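Values quoted throughout were computed directly from the atomic coordinates according to the rules given, and no laboratory measurement underlies them. Since we're looking at a predicted model, the values are computed, not measured. Cβ atoms are built from the backbone, for glycine too; each structure is taken alone.
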Structure 1
Amino acid sequence: MAVVDTDLASPGVHVLFGFIAAGRYTLNDHLQGGIPIEQCCHDVSPSFLKHQGGHVFLVPASMESDRIARLLREGYAVEKLNDALFVLGRLLKLDIIIVDTHPGINEETLLSAAISDCLVMVMRPDSQDYLGTAVAIEVAHQLDVPRILLVVNKVPEGLDPDKVRERVMASYGVPVGAILPLSEDLLLIASGGLALSQFPGHPWSMGVDHLADQLLES
């Protein structure tokens, strides 16, 4: 599996994998510097996963402010990013590629969604997200995305997960991949590691496991 951080204006997945970008190539180097994409891809596999024969690769965005400012100022060829995804899949024989995009609707996000086998949209159970999600789903349908899954995140303890699932499915007509509870346990991690490995039996982790099974089935 590879995780590609395309939210180039606000990179944030480095800390989850304990990745230190200093002196190492990032996605910015490929998009604006011509470095081969495979040199920008780094093995961040947790030890327990390696023991089971699995691997996780990360293509991080740069966290340097001047690199972010340059990209915002000059932009990049989105087609080059999409080509890079296919190259990585072939070279590393990946089972799945997860593209972490910008949360808004822009050219980069739209083109990445258009070539996806499955678009996973994360929303919260509040009115603002309900409205924004409706717009995003309509755009995804216009792009003929083969499959769309919704993930409802940060669901308070007082809300019935089954009722939340029913309301979301009735509102959008899109399958719900997971209902993830708001959890103080996860807040204590403070993005300092992978919650799934630290709390494997937690309801949040079980929800992510269920989502992963659905993605692999597709």
Structure 2
Amino acid sequence: MLAERLADRSRPVTGTEVAFFFDLVCPFSYLAAERIERVLGNVDWVPAAGMTLHGEGHPAHSVGACEAAERMAAELRLPLVWPERIRAEAPSALRAAMYASECGAGAQFALAASRLAFCGGFDLEDPEILAEAAAAAGVPLDGCLSAAGDVSRDGAVHATARGLQSRGVLKLPAVRVHRSWFSGQEAVAEAGAMLRARHALGSPLAPAG
């Protein structure tokens, strides 16, 4: 239980105002990634295993969700190209995303990987595609590919997803603004609206803990 708690990155961290939780196979995470820092400023990018939240059958890949993602992409004027094989999970990519975060390039890697998947239609479980994302993010290639194959890293992304569940967060993407949570396709907009309201009222955020 202690190891699980230590691996869970959903816990608020002192000094971190905003955290963004994403899964690289989720189109709504991609659409959120493209605008999260423009709306919310600097954020902590945290990969999480969507399958642990949703179980079998990723809801973001249902016909209705795909249509909603296409509508949102059109409204945001962002490209959206479906990969030939829409995966329910991409464990190698999430491991690589964890490694990139440790290298201080979590945002750059997640954006590059998301764009390869949902702008180029590429398979994120292909090592060559992960190598492209690593190069774009300035992440050491050997370290990235080694991390992608390291199954011991799976515990952290699953622990984080279970931590989200325990906090009532059942959809990705998710945004934590100190102790306030927002999840689903409107998470970025809702978190941005809350921050603007607080700033307008001059109300400080409660410290993380």
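Work out mean count of other Cβ atoms within 10 Å over residues 24-31 for each of structures 1, 2, then name the structure with the largest result.
By mean count of other Cβ atoms within 10 Å over residues 24-31, the leading structure of 1, 2 is 2.
Identify which of structures 1, 2 gives the largest calculated value of distance in nm of label points 7 Å out along Cα→Cβ at positions 144 and 160.
1
Can you spot which of 1, 2 the value 2.0 was calculated from, given it is distance in nm of label points 7 Å out along Cα→Cβ at positions 96 and 176? List each step's numbers first, then the result.
Numbers: 1: 2.0; 2: 2.6.
Matching structure: 1.
Consider the structures 1, 2: one of them gives 19 for relative contact order in percent (Cα under 8 Å, 6 or more apart) as calculated from the coordinates. Say which.
1
Quick one: log10 I(q)/I(0) by the Debye sum over Cα atoms at q = 0.12 Å⁻¹ came out at -0.57 when computed from one of 1, 2, so which one is it?
Source structure for this number: 2.
With helix-only ellipticity at 222 nm (-39500 (n - 2.57) for each DSSP H run of 4 or more, over all residues; to 500) derived from the coordinates and found to be -13000, which of 1, 2 does the value describe?
It must be structure 1, since only it matches.
Matching task: 18.9 is the computed value of mean count of other Cβ atoms within 10 Å over residues 32-39. Pick the structure from 1, 2. Write out the running numbers ahead of the final one.
On the way: 1: 14.1; 2: 18.9.
It must be structure 2, since only it matches.
I have 13.4 for mean count of other Cβ atoms within 10 Å over residues 88-95, calculated from one of the structures 1, 2. Which structure is it?
Derived from the structure labelled 1.
Ranked on Rg/Rh (Cα atoms, Kirkwood Rh), for residues 80-127 alone, which label among 1, 2 comes first with the largest value? Walk me through the numbers on the way to the answer.
Working: 1: 1.04; 2: 0.98.
Structure 1 comes out on top.
Comparing distance in nm of label points 7 Å out along Cα→Cβ at positions 120 and 184 across structures 1, 2, which is largest?
2
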